[in-house]
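J.: These are the structures in question, set out in turn.
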Structure I
Amino acid sequence: MPPAEFLGGVSNKNASLLCYIPWLGWIAAIIVLASARYKRDTADAREVRFNAFQGLYLFVAWLIVDWVVSPALRFGLIGMGDAFRPLEGLLRVAVLAAWIVMLVKVSHSEHYRLPIVGEMAERSVEEQRA
């Protein structure tokens, strides 16, 4: 089944919401970005692509915290690993909170651009138009 038909019955809001499901939204984001339905240059399609990119970049932020920052804080500073545990937890909570905020914003049909990842998402959508 082609990706365009796969998302045929999904509303734009639901497609955007799926992109922000913590730890799993990246799968929906990739499907949305591969879908012919959202490659059109309409305001609705651009909004869904923006949310897909922003959800994907949030997942990348989670991976960076989980795979790079946490081990660096734990093992990079031998003897001081416990001192940085609160920072590690704070970073994880920040990414999780961003996912939750975006779920709420999208459910209320609000366009909200997160710092850094939102700017990257907007640039990615604009690059697709070119």
Structure II
Amino acid sequence: MTRAYDRMNTENFQQFLNDFSQGYPTDFHIIQTDNARFHCSNDLVMPDNVMLLYQPPHSPQVNSTEQVWEWAKGEIANQIFPNLEALKKTLNQLFLSKPKAFFASLTRRQFIFDALQKIGMIPDTA
């Protein structure tokens, strides 16, 4: 399910959602997003097994992507890449070198799980 997009817009985000949904069809997925226009478009058709959870505006501390990029930037700091393709290849190799559990440790936000448990979206594990 690796696809590169030349820009993020509603059409590409819709394709991402469709690909993601089809790539993991047996699970229900909650994707945390910011309030970018293409994340909020009325033209989006949500797959049945995907839900978007919008984070508050101007809140990078709750944006799990920020933690992933902070780690990635630390890994490639002070390197010079001859072109964009070389940078993409290096980042792809870097991301593939880590197990899913590593990224879960960077991105899991307990307050999101707590809120979803309170409204009955996921079972209470306590």
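J.: Name the one structure among I, II that semi-axes √(5λ) of the Cα gyration tensor in Å of 27, 20, 15 was derived from.
T.: II
J.: Still on this model: Once distance in nm of label points 7 Å out along Cα→Cβ at positions 52 and 84 is calculated for every structure in I, II, which label goes with the largest value?
T.: Answer by largest value of distance in nm of label points 7 Å out along Cα→Cβ at positions 52 and 84: I.
J.: For structures I, II, which has the highest computed value of relative contact order in percent (Cα under 8 Å, 6 or more apart)?
T.: That would be structure I.
J.: Distance in nm of label points 7 Å out along Cα→Cβ at positions 28 and 60 was computed and gave 3.3; which structure, I, II, did it come from?
T.: Going through each structure in turn, the value belongs to II.
J.: Of structures I, II, which gives -20500 when helix-only ellipticity at 222 nm (-39500 (n - 2.57) for each DSSP H run of 4 or more, over all residues; to 500) is computed from the coordinates?
T.: It traces back to I.
J.: In addition: Compute FRET efficiency 1/(1 + (r/R0)^6) of positions 36 and 92 (r between Cβ atoms, R0 = 30 Å, to 0.05) for each of I, II and report the one that scores greatest.
T.: Across I, II, FRET efficiency 1/(1 + (r/R0)^6) of positions 36 and 92 (r between Cβ atoms, R0 = 30 Å, to 0.05) peaks for II.
J.: Of structures I, II, which gives 2.2 when distance in nm of label points 7 Å out along Cα→Cβ at positions 44 and 100 is computed from the coordinates?
T.: Computed on structure II.
FYI, it's all coordinate maths here, none of it is from the lab. All figures in this text were calculated on a predicted structure; none of them were measured in a lab. Cβ atoms are built from the backbone, for glycine too; each structure is taken alone.
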